[in-house]
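**Q** Okay, got some structures for you below.
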Structure I
Amino acid sequence: MPYTPTQQLTVDVLAWPGTSVRLGSRGEYGFDAHGHELGHLHGDRVAHFFFDRQLGAELHEAGRVGPHPVAPQSIKMGARAIDGPDDVADILAMLRLNYERPARSLVTKVDRALHDVDALADLLTERATVVSDAGKRVAGREAFREIVKATRGAGPVPAARLDFDSAEFPTADLAIVRATRRPDPDAPADLPLADPAHLTLTLVCQDGAWLIAAMQATPLAATPAPLNALPG
């Protein structure tokens, strides 16, 4: 006998480490992970979501969710009717987007901190290891802070942006994240552009906060980026 939409989504979501299901006070069937709700169902009729602002805007723009009945003007909230297998598959994909929220959020923080050594170092665990695409290995958060400050004194930091690619969660408190460093097309003309690179980040959850335990960059071009482009 085939599964109902609720049954299929439950089987699939509970295969992700750290997830759980619950029945809410209004009869909703919710999926939770990492201390927040991924989304909930009202029977086999509709799924409701709460996203961060940027992701919610993208999903509304793409037509993957429509207005939420409680707050139809909100781009953070969305609803998706369940009319067939394609809807179930896309609802699962959007639940996954919320499941990956800690990884996406940390990549965003790294991207914003690329030109702020202290802010970047604060995203590392005390014993974190960072390997640049030039092969330079730095062990320890404070060593990273000191070395990067010293190397960045040699010249301007190449302009870059960091884009999230994917995340896997071997356990509820451990994530392997892949991201891509690209030259920033909006950088001022007088700044050098960073060489593109793949980044692999190992994230751990410590006392409720996600931090980087290891980060390695692999160049996409033959010429490695300057050392003062760390992380890179």
Structure II
Amino acid sequence: MEWEVQLAGEAFDLDQLVLAMAVTDPSINSTERGYMLRYSAFESLSMHQEVRDVATDLLKAFNGIVCLLLGSRQTISVASVAKRDAEGGWDALITMHETVRFRDVLDTSVTQPDGKATHHHAADPAAQWLKLAVADPNVAKVFRLLAPPPASWATLYKVYEVIVDDMKGPACISQAAWATERAMGRFKHTANSPKTIGDLSRHGTEPTEPPAAPMPLSEARSMVLTLVHNWLRYKQQSSTENVA
């Protein structure tokens, strides 16, 4: 059965995803009816609500990907679910409506020695990352945690814990030069210190002495997002090697 899911969100994010995912599975395309998501997993479903549930679950991880790649502060959501009818038209169930907002687009191009230009779009990794999320619960969880709004201390710590556990300990992370032991120690000490960050701390009381040189939230976000990018690169490489 042929289904399409109309997506609501920022035009910038959706346009970038169209550039990166027009021919992938799942795919996103811009049509006269709006931004449409198609996915092979929809084909075996018979009810609008089933398709909506699968699409909504997929978007939980997808929004983390969009936030990571494009810096989005608004989530992408399901606007409607449509099934192609016997006459070739679309029977739509509208579930919600959101205003589409606009941001500037930033793409890059690289000219090769032979003169050919290669274009790169900010959302290019999205399709591969989504495949990783479908296949790996840890990847899916990290993307769900990173979905807007911007990550808090508690969220960053959860992301850190998932990656450390997946990599079998912080030693592997420092050996791979994704983060230093000192930086990880400062991050954990600060995140656990209510005297340093107040009610945002993971603890209600001070378990040790507060850090002498606490890590600012901006630095914590930078460190954890660097971990995420390196971890995803590692996971993608491992996935490719397993297929080969």
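**Q** Quick check on the output: -15000 is helix-only ellipticity at 222 nm (-39500 (n - 2.57) for each DSSP H run of 4 or more, over all residues; to 500), derived from one of I, II. Which one produced it?
**A** II
**Q** For distance in nm of label points 7 Å out along Cα→Cβ at positions 9 and 49, the calculated result is 2.6, so let me know which of I, II that is.
**A** Corresponding structure: II.
**Q** Please compute relative contact order in percent (Cα under 8 Å, 6 or more apart) for structures I, II and give me the label with the greatest value.
**A** Checked I, II; max of relative contact order in percent (Cα under 8 Å, 6 or more apart) sits with II.
**Q** Which one of I, II has P(r) over Cα pairs in 10 Å bins from 0, in percent, for residues 57-176 alone, as calculated from the coordinates, equal to 11, 28, 30, 21, 9, 1, 0?
**A** The read-out comes from structure II.
**Q** Suppose you compute Kirkwood radius over Cα pairs in Å for every structure in I, II: which one lands on 19.4?
**A** Structure of origin is I.
**Q** Kindly point out which one of I, II the value 0.25 was derived from, the read-out being FRET efficiency 1/(1 + (r/R0)^6) of positions 41 and 129 (r between Cβ atoms, R0 = 35 Å, to 0.05).
**A** Working through the options, I get structure I.
**Q** Which structure, out of I, II, was distance in nm of label points 7 Å out along Cα→Cβ at positions 89 and 169 calculated from, if the result is 6.5?
**A** This figure was derived from II.
Each value in this text was obtained by applying a stated rule to the coordinates, not by laboratory testing. For clarity, every value in this text was computed on a predicted model and none was experimentally measured. Cβ atoms are built from the backbone, for glycine too; each structure is taken alone.
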